[in-house]
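These are the structures in question, set out in turn.
The numbers here are math on the coordinates, done by the rules we state, and not lab data. These numbers come from a predicted model, not from an experiment. Cβ atoms are built from the backbone, for glycine too; each structure is taken alone.
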Structure I
Amino acid sequence: MNDQKTMTPRAWAELLLLGLLWGGSFVAIAIALEEVPVITMVFHRTAWAALVLWAVVALLRLPVPRSGRAWAAFAVMGLLNNIIPYGLMGWGQLHIESGLTSILNAASAVFGAVIAAVIFADERLTLRRAIGVGLGFIGVALAIGPEALRDFDIRSAAQLAVLVGAVSYGCASAWARVRLIDMSPLVASAGMLTASTIMLLPVMLLVDGPPRLDLSLRSWGAIAYYALFSTALAYLLYYRIVAMAGSANLMLVTLLIPPVSVVLGAVILNETLHATAYAGFGLLGLGLLILNGTLFRRRD
């Protein structure tokens, strides 16, 4: 399916803002994880973001689905798009840099293309798209580094966890197209985050216990940022950009996130990445540009 549209200056501005919001989320999560367990971190992200989005839904007076079928779809979407990736990537960030996490997260677009090609007849892998996918996978392998592929340790496991989270994002995109295509994106996002919060609550209480309230101001600021800005506000921006520029152009945000995260990680967390991580991101980025048609575009 091809919905390539022209990028207006306003679309570029909002795309850049979305890249900044999502890029900053990796550093904010790393800061929160200094005091907050992983499951509780995810719970904060889904719960506060859901409240904000439901407030917007109420303000706009959008209809809320009440059928069990709709809420079952929200639950699956919440599992694929929130609980699994947020949890795995959060755990991964305990052992690898936030910048590297953001680079590996960029592979979600590549995995999404492969999953869509398997499921949907109109998303077949043409030669151009196959080249983009191939370059993306090579970039991921390079970013991980040969030592991680050769000697498996906790750092290797963390990188693998992030990649599984990226695969989950790809599955979520396919699920949304199948089950949520006729629903308001804002309502679907609010429903998904609510279902995630409900599913997370008993797990959090069992594993982590009740959320602590005696966190430092630094941690509360990080939670507020990744829940309210890089989740709730980011969802609102995401769908505005899709409407203005199309989902193919929206893929470009994947290239904006890692540079923001790497810079913030270096400045705020004193992180440093190996040269292979940057080289891997370069190849991954080239693959994504070919995949979405920005480079070597022709009729598929």
Structure II
Amino acid sequence: MPAVLYLVFNPVAGKGRARRALDRTLAFLTEHGLQHTLLTTERPGHAAELAAATPPGATVVALGGDGTVHEVVKGIVAAEGSAEGSAEPFARTLGVVPVGSGDDFAYALGIPRDDLEGALQRLLARRHALVDVGFVDDEPFVNSTGVGFDAEAAHRVRTSPKAFTGLAAYLYGVLAALGDLSPADVAVTVDGELVYQGASLLVSVQNGPRGGGNFMFAPEARNDDGALDVVVAGAFGRLGAVSVLPRLMKGQHLSHPRVHLFRGARVELSWARPQRGHADGEPLGPLACYRVRLQPRALRVVR
């Protein structure tokens, strides 16, 4: 008997995109004989609870955006544990149907956010791959964690007017965060080596190449290579931050003299004052210190 797909559906993802995609998704699964159980989230954190309650070995499909993916992974980790140094992947498998506002993890997997049929075809084919999972303190992430300006912008995106979706929502977040721009001093340690110390607009620790739906923080980042790409933006004022944004969207910012790239499996950020952070766009902090580690090839995904 074919395995059951457990669909964790977030009805508010993508400010309506997820809800509009649900009927087509269920019709496709039924038409192709894919057994499925629909689990609908009712509140923040519920997706993690639903994922954790699935049976060991289940394929859990996040039908939503990066926030839904994050919670599903968090639920898998909660159910199975995250023993540091473990060489065994989690028993549960993650599937993704990207219908959120950013869908950066789906982008890293090569799943287009505007091709619902293509994403569903992948569930039918069930080709699997193993990807790395990061942890910022005890919080898992699969795409990125960041501290500073990008986390401030993500905070504004979460509270943006409903009329703003996709790129418009992220640009709203960026412009709103610029109003309170205040770079702080940070010490960045990668694999035990101090690599940067000084004023910083943001530090983005990338497992995948993109963040914020449209910003190519680390164009060469791969989520299966056992390393994190650490992007440090130095002392930027408002005008400098605005001027570098077009380059950031194209992945051309790394040649800027105030932007630095480091790679490693362990990262520690020590800030002069507490800063807001995020894990896959979900809020963290504010904290003065963030410790990040990578668990290589820990998560099986449908790709």
### Task
Compute distance in nm of label points 7 Å out along Cα→Cβ at positions 46 and 230 for each of I, II and report the one that scores greatest.
II
#### Entry: Of the structures I, II, the one that -0.64, -1.25 was derived from, the read-out being log10 I(q)/I(0) by the Debye sum over Cα atoms at q = 0.11, 0.15 Å⁻¹
I
### Query
Hey, helix-only ellipticity at 222 nm (-39500 (n - 2.57) for each DSSP H run of 4 or more, over all residues; to 500) derived from one of I, II reads -9000; which structure?
II
### Task
Rank structures I, II by relative contact order in percent (Cα under 8 Å, 6 or more apart) and report only the one at the top, that is, the highest.
I
### Task
Taking FRET efficiency 1/(1 + (r/R0)^6) of positions 38 and 270 (r between Cβ atoms, R0 = 41 Å, to 0.05) as the quantity of interest, name the structure among I, II where it is greatest.
I
